Structure 1
Amino acid sequence: MAIASDFSLGKVDVALSPQERFEEFLRTRGKRITQQRLVIVEHVSKQHEHFDADKLLADLRNTAEGAKASKATVYRTLGEMVDAGLLKEMELGRRKVYEHDYGYPQHEHLHCTSCQKLIEFSSDELIRIRDAVAAQHQFRPQSHHLIITGICADCRSGRSKSRHQDRV
């Protein structure tokens, strides 16, 4: 079996914008749609990188709309965005990192434990293995999550001095 050389992420079409989906989620749970929540969702939706709550809070405080965002509101809204299916939460050591889930295809990660870089990739071969193992056990997979940890090429060669992110 030949292994694919293109591990790039595709695109998923969605019916609602992230803001519309979040508002619908809040309404169905009887929660208020506040300006602070909407500012957070809008800000997160415009960014396409992995982030933690502290980075989001710092970014928001540098904008006029998000300057008043409280730490509690950011943490609560991130949890609600995960519950609404807009974000995925990943544990990387002691750090919680978030990424877009809504409108993004299934994908995996390489995580450099030295510089914290996350490299995203998609692999049809991994999906086939998942499905074959599931079929063997009469199991119906709904999703999966794979993070491969190690050291990136930059860190192995001593070139990496700061945190950064790549997308493949």
Structure 2
Amino acid sequence: MDYGMIGKIEKAKWYAAEPERITFRSLTIDFKGDNNNYVVTLGPDGWDCTCPGFRAHGICPHVMSIEKMFKPMLKRSPLPYAPGQNVVSDVEKAYRYAEEPDRIHVTAFDVAFHGDNDEHYTSFSDTVFHCNCSFFATRGVCSHTMAMERVLKGMITTASPQVE
């Protein structure tokens, strides 16, 4: 391992410890609910979930738990409660889900890293990372990809292990 890589590992730890530097631009999650599995997505038009509760109310415990878990990285207001929603039950379930990250499998995302000097864009899809930084272009790994692997530890599956 060279000094350049050691510096990137340290920077990855720093980024992971400061999640407010990260902004999710899109996100796709396979979510294991109590009764079924659902797909939760965040895109330019906002949240979506394949569960019946989201279809009926435009909000659900699955989205609410993701909002709680990833709050500093979302940079958006939480979805409002909906008329007819079982708010107490959904909030209780969302808090429980947020404490059980093994329910979540992130399959894709696109994030912006707000650095001291520049902004970088990192994505993950089909178990593969991509980043627009020059270090990634030469090494296939960088502080941004390593930071995301730390932040999402246990919630993603990569094609090849990242450097810790």
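A few points about this structure:
- Computed over structures 1, 2, Cα Rg over 2.2 N^0.38 Å reaches its largest value in 1.
- Given 18.2 for mean count of other Cβ atoms within 10 Å over residues 34-41, calculated: source structure among 1, 2: 1
- Between structures 1, 2, the greatest calculated value of mean count of other Cβ atoms within 10 Å over residues 138-145 is seen in 2.
FYI, it's all coordinate maths here, none of it is from the lab. Computed from a predicted structure; not experimentally measured. Cβ atoms are built from the backbone, for glycine too; each structure is taken alone.
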